[in-house]
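Q: Take a look at these structures.
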Structure I
Amino acid sequence: MVVTKKISLQSKGHGDIIDITPEVQKQLAEANISEGTVTLFVTGSTAGITTIEFEPGLLADFKSMWERNIPADIPYQHDRAWGDGNGHSHVRASLLGASLVIPFSDKSLVLGTWQQIVVVDFDNRARARQIVVQIMGQ
């Protein structure tokens, strides 16, 4: 069986990290599936999805890592083409990735104790975001 749902959220952009674990678990609890996998896909090319320990120190470290590795203040060809100043956002999102697969058992996500599901919005402005949640199993 396959159930497809969506999570809608509003981000602040600029590396905003949003914990969606409770919402994913809620959607899983409402589905008539006990065992399987959840595939999460964030639409748009300037956001990504991953797991992380959602605590202030690590969130700051994560944001700093992106700035060190893919700085926002250097020239990007994308910015020359479109003039929107978010070339770094596209590069960061492509490296993080747009999807994530998580197993579940007894209608519970199989995550580590300190592991949360997060959406990271790298764009240079606030955005409405959609995450497709596809629950597969039996």
Structure II
Amino acid sequence: MQAYRFRLDFQVRDYECDMQGVVNNAVYQNYLEHCRHEFIKQLGLDFAELTRRGINLVVIRAELDYKRSLRSGDRFWVGLQLERISKLRFAFRQDIYLKPDDQPVLAARIIGTGVNAKGRPQLPAEISAALDAAL
């Protein structure tokens, strides 16, 4: 297991599970997104304020490798590492581990960027600087 720049704890809620009694595969993306949002907030960036200014942080690619299933009541954590891919793109490497013995659940690579109100790629200097400082 690697060291992570950011880590967030969770617990599976009943309604996140499908008919087989395991977390629905789409719900894992919610866990990953919540972790990214909390990470960005701790960098001092505010999604609502950015949106009011016409800047939207978006996912443009998601790769998820499922290792095992989570079930209702399971406690787990998401680890996050950040890497710059280009002037406009960052990769969030995120892993989910089942507690208490840190069994791997999922490995993900999420590519994100910013777009302005016209839908054109744009990553303002303040966002770039905050993310670069976190590298």
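Every number in this text was worked out from the coordinates using simple rules, so none of it is lab data. This structure is a prediction, so every number in the text was calculated from the model and none was measured. Cβ atoms are built from the backbone, for glycine too; each structure is taken alone.
Q: If you rank structures I, II by relative contact order in percent (Cα under 8 Å, 6 or more apart), which sits at the top with the largest value?
A: Of structures I, II, the maximum of relative contact order in percent (Cα under 8 Å, 6 or more apart) occurs in I.
Q: Out of I, II, which structure matches 13.1 when Kirkwood radius over Cα pairs in Å, for residues 18-65 alone is calculated?
A: Going through each structure in turn, the value belongs to I.
Q: Using mean count of other Cβ atoms within 10 Å over residues 82-89 as the calculated read-out, with 17.6 as its value, let me know the right label among I, II.
A: The structure behind it is I.
Q: Shifting gears a bit: Upon calculation of Rg and Dmax of the Cα atoms in Å from the atomic coordinates, which of the structures I, II produces 15.6, 47?
A: Working through the options, I get structure II.
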